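Okay, got some structures for you below.
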Structure 1
Amino acid sequence: MASEGELTSTGYVQHHLQNLVFGYHPDNGLSIAANGVEAADMGFWAIHLDSMFWSVALGALFCWLFKKGADNVTSGTPGKLQNFVESIIEFVDENVRDTMTVKNPLIGPLALTIFCWVFLMNLMDLIPVDFIPYVFEHYLGVPYMKIVPSTDVNITFGISLSVFALMIYYGIKVKGLGGFFGELAFNPFSSDNFIIKWLFVPVNLLLEGVALIAKPVSLALRLFGNMYAGELIFILIALLPWYAQWALSVPWAIFHILVITLQAFIFMMLTIVYMSMAHDHH
């Protein structure tokens, strides 16, 4: 698509960074945005159809793959799929056991789902940037198609806020509402003097509140920022002559394999750490 001529370099980059947005437009009603301006006019409640489609499809792929591996489990010589599934489960289980201080049957499946799902979403970044958007635009009439859900901040925030909700839930369930509030109100500054102890409460609530809110924000923005930057580099490389594309895209893709795996691992580990903190008493 970079060589077609109808797009400038700026237009090419903007086209590849634009989501397929569906929402209510003041002039067109419920419709799909024809450009970035219409997408912005649709506001907060607009839906990124491409991000939703690919994230759900990749989640379904993960479930199907692991179910197929479970259905074909044998006590004898395991097959390749069984070896693959078991190795990932053992890897995640080992990290959960080493990090969690208490037992919770939800954490293992949660960590496994996050690691595999985020990895699959990140893996889409290795598909050539023009391939799938070209097919959708020229054969299906779909003007925009971003295929890497983790480069959409709405998706990364959706996952991180789900983890945040579980943190709050288990924090209150394990410690009680008073214990959960007490950790925010009486840390990090406290005193044996009753009056001074309560004078510290506003400062503690400010500090601990910011630290609490920073967890889902940093979790979402870390993944989004790294993957968005990686996607942007691939798009910029695609603007170069074909010989320069091969010289730069292949080394960057090889390096990016490490990035996409590391980002999935970091998201999983931070989730486990945050859930462990939600179960700890202070």
Structure 2
Amino acid sequence: MKVSENIQKQMELPPDLYLAERRRAIAELVQAQGRATVAELRQRFGVSEVTIRADLQALAEQKLLVRTHGGAVATGSNAGELALALRRQRQVKEKSRIGQAGAAQIVDGDAVFLDSSSTSLAIAYHLKQRRFVTVVTNSLEIVHELLDAPAVDVVMVGGALQRETASLVGAYGLEELQSFNLQKGFFGAHGIDATAGLTDVSADEAAVKRPLAALCRQVIAVLDATKWGRVGVASFASLEQLNVIITDAGAPASSVAHMRASGIKVVIV
């Protein structure tokens, strides 16, 4: 299997990777190649075999790969679970801060849309003590997160299950949602670009986000710094639709200045 450009870049990372970064890189490498040996991983990451074996054991316990004699193989039937787990491990601290800042934009009585991004999931976590808030979402993970928040009403966008993102795509029942006054919509993205706007790597996800963005009175992008300048296969919101961007301090200053000059509020956390 051809290793993606992203995986190749990770394989070039220096030996002194932080433990969590190294383990994430190992999991993604195994997923991309299908398998890897302890000897191969030791050479790639410049650490001892004892360290690699400990990494593989920890990843196996998280169900991110399957441990074998002398190495590891990618999970088979749990590929969607693996993709979702890896996505949630990226920029964890930044997403938590962005999620908290996003939740601070929501007041009691609001009806909001949260997409299936891991950053929107962080917003849901910070909403659990709110009252009289209605959350519309296509994310099964967000529904699960809000199960123990009885004062938060949850409405699901219907559709077909997409396992890779634990979401429903197809956007069935949008006609009924037009009766909702959605004050704010929070959208993660594969990337943000001055020309393409907000984009996604999944055309199916973009097809859900596009009409929902049009229904929301305010469109709020929740993006960590790695998303700036990226362009995915499908656009779902133009810069003209954007009201607010919540991002972290690593966002490129020139791009932030451009967005502000365009009249978009940029909140840096």
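For volume of the Cα convex hull per residue in Å³, which of 1, 2 scores largest?
Numbers: 1: 188; 2: 130.
Checked 1, 2; max of volume of the Cα convex hull per residue in Å³ sits with 1.
Looking just at distance in nm of label points 7 Å out along Cα→Cβ at positions 29 and 237, which of the labels 1, 2 belongs to the structure with the highest value?
For this comparison of distance in nm of label points 7 Å out along Cα→Cβ at positions 29 and 237, the top structure is 1.
Here helix-only ellipticity at 222 nm (-39500 (n - 2.57) for each DSSP H run of 4 or more, over all residues; to 500) was calculated and came to -11500; which of the structures 1, 2 was it taken from?
2
Once FRET efficiency 1/(1 + (r/R0)^6) of positions 37 and 125 (r between Cβ atoms, R0 = 35 Å, to 0.05) is calculated for every structure in 1, 2, which label goes with the largest value?
On the way: 1: 0.85; 2: 0.40.
Checked 1, 2; max of FRET efficiency 1/(1 + (r/R0)^6) of positions 37 and 125 (r between Cβ atoms, R0 = 35 Å, to 0.05) sits with 1.
Where is relative contact order in percent (Cα under 8 Å, 6 or more apart) largest, in which of 1, 2?
When relative contact order in percent (Cα under 8 Å, 6 or more apart) is computed for each of 1, 2, structure 1 gives the biggest number.
Laboratory data are not the source of any read-out in this text; all were calculated from the coordinates shown. Treat the numbers as computed from the prediction; the structure is a model and nothing was measured. Cβ atoms are built from the backbone, for glycine too; each structure is taken alone.
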